[in-house]
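No lab work stands behind these numbers, since they all come straight from the coordinates. These numbers come from a predicted model, not from an experiment. Cβ atoms are built from the backbone, for glycine too; each structure is taken alone.
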Structure P
Amino acid sequence: MTSIVVRQIVVGYVRESGNNKTQASGSVTIIESGNRKLLVDCGNPYHSQDLISKLNNLNIVPEQITDIIITHNHIDHCGNLGLFKNSKTRTHFEQFEELEKEMNIKICRLQCCHSNNDTYVVVNNILVAGDLFENENDILDETEWIGQSLNVNHHRLQRLLILEEHNITFIIPGHGIGFSVNDSHLAKLRDDIYRNQDEVQIMLSDTDNTNVLLRDQKNNRWVVINDWKFPNIEDYQKVDFLILTNEAASLDNVNMFTKATIVMQNDIIEPNSLFDNAKNENYKKTKEYKIGASISVSYADGRLSVCVIAKSRESLFIIASKCVHLLQLF
């Protein structure tokens with residue numbers, strides 16, 4: 001098997017420069033495997049000579065870089081693309097798939113975190129994070145990153161899920177030196193997620209786990225995802241929100257939920273066919289709709305996703321109408 005070498009050749013930074021101004025430059029990482037030399041980000045355009053010098057220290061010239069991945073389109077991460085005229089900039093899934101197979105790496109993309117399209121790279125247990133993680137301290141102090149996030153709750157959740165899913169032990173952040181992940185980091189990320197959540201009881205259908213009933217005891221709120229066959233007609237009137245994930249099978253008895261606000265695709269309709277214009281405009285703009293502190297509905301690529309995080313320390317994720325996993329984070 002071809003060995004893989006990962007090096008952070010430029011350490012990114014963010015620092016105050018006086019006169020109410022800030023300087024920033026993104027980290028640059030090189031991944032070498034076989035004949036491939038992949039650059040993840042290429043830094044600030046004002047520091048091009050420093051980048052060339054760092055490559056020269058490894059006996060590499062820009063013409064030898066075969067591929068480039070930009071974690072997100074901010075100038076401090078993509079400002080030196082013009083130096084690498086022989087390189088192929090990878091931006092599409094098909095191109096990612098080719099690199100993943102040839103280099104034995106994972107390339108993943110997220111929306112609505114630090115930017116509208118955040119890409120990260122996983123090599124074994126190493127995460128090249130872009131600005132999903134700005135530096136080690138941003139785990140300890142959320143104010144380091146939340147001001148730059150498009151969707152704080154979604155971003156906060158993804159930071160933990162990435163580390164859990166890929167068993168990450170080392171992070172190369174977008175604006176700091178690489179660091180090892182320890183138990184205190186994971187504990188803090190979990191605590192940030194659960195701190196202000198409601199107590200929600202998650203009840204999966206006995207026959208089909210695409211149908212879910214959520215009971216928010218604190219707020220006396222019932223939420224149904226897709227469908228739920230109640231034994232008593234009166235129970236349908238107790239449902240406050242009905243979330244439909246675009247499956248025809250979910251519409252069999254939708255007319256029974258006469259007192260529920262219905263979320264389907266990128267529309268929110270209240271009882272008596274009322275559309276709250278401001279609420280719908282915000283949903284279409286942000287692609288997220290919050291129900292209390294614990295239930296979040298997201299709409300992307302023609303699909304609804306529902307995420308539930310409760311103080312019971314359960315997390316439920318539903319993509320389209322499929323319940324992908326019930327994840328115990330503790």
Structure Q
Amino acid sequence: MKHLLIKPMVASLALCLGTAAFAADYPSNPVSLVVGYGAGGGTDVCNRVLAQDVGKRIGQTLVIENKPGAGSSLSVSYITRQRPDGYSIASLSTGGVLNQVLNPGNKYDVVKDLTPIAMVAQYQVGLLVRADSPHKNLADLVAAAKRKSLSYSTAGIGTPQHLTTERLGQAIGSRWVHVPYKSGPETISALMRGDVDFMAQTAEWVPYVRDGRLRLLAVYTDERMQGFDAPTLKEQGYDLVAPSLLGISGPAGMDPAIVKRLQDAFQGATATPEFAHCADQFGLKVDFRDAAGFGDYVKNTLVNWTPLLQQFAGKE
């Protein structure tokens with residue numbers, strides 16, 4: 001009987017020691033950081049800045065893998081299928097979170113199928129037109145939309161800018177024509193070419209506003225963006241704020257010791273001047289939260305936005 005009890009205990013102890021040794025040696029190889037948007041956009045560029053610094057802190061290279069499409073759902077679906085060994089992690093954005101409800105074809109659950117590692121920032125969304133547009137302010141745009149259907153571009157279905165702009169359309173009694181793209185740069189290019197009437201996009205447009213090529217009519221934030229004078233939607237009579245998060249997650253079941261190692265490294269990286277500069281360049285608001293805080297933020301976002309998402313589910 002004693003031998004029957006001892007063998008499972010020894011096996012369990014060996015497993016624990018093996019897991020601890022693996023975590024202590026982590027990382028012994030490069031780590032893949034999957035980004036759900038195309039190269040050159042704010043999410044991609046700022047993740048590259050983080051990756052460079054985090055790599056130095058953990059002693060291994062973080063390799064960016066761009067897997068754009070479906071409002072970053074493709075990258076989320078991909079990461080849920082990887083081994084939870086810490087060598088495949090992903091940039092998780094608002095679109096990837098909300099799309100699990102918006103698109104019934106997405107079979108993942110960001111709460112159950114992912115391990116939160118750290119939140120690094122919030123997106124700041126704006127509504128913009130070209131500098132030569134006849135719409136000088138949001139009131140002009142709304143008046144035009146009531147006369148005829150207007151089109152707008154975003155970086156994908158289910159993104160914060162898409163959902164909030166649809167709610168704005170509901171509020172004014174007009175149905176916009178949504179033209180989704182796979183990245184911020186494509187979204188901006190569509191507006192610059194005149195393919196759409198306006199654009200709702202995370203603040204990769206900052207350089208275009210600063211040099212006068214685009215006009216910012218409104219921001220989808222609680223407060224005005226620092227350095228810009230455009231009013232919020234709330235100030236203009238629409239009680240709307242875009243959901244917003246940007247963080248790092250891995251597959252479900254990651255070792256807590258590895259999560260802590262990565263969490264601490266990303267915390268250090270978000271505090272660097274390089275990341276602050278990238279955030280300013282692309283209009284991100286630096287907002288670090290640890291793994292537990294990020295997990296709670298994701299859950300609350302789903303709770304707050306699921307009712308609206310269900311109205312649009314499967315319609316696009």
Structure R
Amino acid sequence: MFNTSSKSFNQRITVPSVLEKKVFLTIKRDDLLDPLISGNKWRKLKYPLAAAKANGCPGVVSFGGPHSNHLSALASACAGLGLASHGVVRGHQQLTPTLEHCQRQGMTLSFISREQYRLRHDSQWLAAWQQRFAGWLVLPEGGSAPAALAGVAELVAELTDPFDEIWTAVGSGGTLAGLVVGAEGRGEIVGVMAVKDPSLEGRIEALLEDAGCPHRNYRLVRGFEGPGFGKFTKEMATKMQALGAELAIPLEPIYTGKLLLAFWHFLQTGQLDGQHIVLLHTGGLQGLEALRQQGRWPRL
């Protein structure tokens with residue numbers, strides 16, 4: 001079953017490299033929310049899927065790449081709720097460890113070209129999928145629908161200490177928008193870009209407007225995306241692995257690894273001295289198996 005009442009662990013980090021900067025650091029371990037429906041995906045799916053079930057939707061269709069954390073979590077969540085699921089996958093037909101998991105959970109798959117996939121934010125393109133899957137819930141890429149923000153917003157209430165900033169990796173923008181809603185003007189939400197996407201800020205603004213949120217206490221940090229979404233250099237991987245070992249947390253290099261690189265830069269350059277910083281671990285560890293098979297990430 002999809003347990004929607006879970007709360008994640010607030011892990012205090014007390015390593016010397018953090019304490020010497022007088023930084024109070026908490027890592028919000030959303031990677032531990034559920035073994036299959038991990039991290040921010042759990043939060044973003046919580047209310048849209050509950051509504052789909054209550055409204056009698058036969059299933060859910062959504063979009064992602066061949067290693068998509070979102071599709072992996074969606075397949076597991078739908079299986080637990082007795083909903084059908086269909087994933088529209090970017091690129092040529094292939095079965096990655098992620099997509100094999102999706103199929104085991106009952107998700108059917110279709111593959112479209114990268115050119116077609118670039119239309120994923122177009123309303124007419126989405127309407128065509130809605131027509132094809134009549135009566136189904138159509139979720140945008142990453143699950144970043146307006147209804148998803150409420151689940152993410154609940155995270156803020158789980159923080160037991162006052163905070164200055166909450167840091168999160170940013171892919172499709174829904175998690176950052178949900179944190180802005182939940183913070184209700186307190187502190188600042190810092191989004192570390194995992195992808196070079198000039199249209200992202202506009203989509204974040206649209207989500208906040210749809211949610212009726214008056215607050216804009218967020219900023220985006222660029223420069224740590226690496227070669228692009230889903231890509232990273234050997235130098236980045238080495239640094240990520242060292243940071244993961246120092247903080248004693250598991251990392252993946254697509255989202256949380258890049259978040260840690262940005263945070264560490266700001267920490268070491270004295271820009272966070274004396275602050276209480278919350279880092280959100282958004283999960284995504286399921287994608288490591290493919291990277292290990294490719295020799296791009298070490299096996300533990």
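Which one of P, Q, R has helix-only ellipticity at 222 nm (-39500 (n - 2.57) for each DSSP H run of 4 or more, over all residues; to 500), as calculated from the coordinates, equal to -14500? Value -14500 for helix-only ellipticity at 222 nm (-39500 (n - 2.57) for each DSSP H run of 4 or more, over all residues; to 500) corresponds to Q out of P, Q, R.
P, Q, R: which one has distance in nm of label points 7 Å out along Cα→Cβ at positions 27 and 267, as calculated, at 4.5? The structure behind it is P. Tell me which structure, out of P, Q, R, gives 22 once relative contact order in percent (Cα under 8 Å, 6 or more apart) is calculated. Considering all the candidates, the number was obtained from R. Once distance in nm of label points 7 Å out along Cα→Cβ at positions 171 and 195 is computed for every structure in P, Q, R, the highest value turns out to be that of Q.
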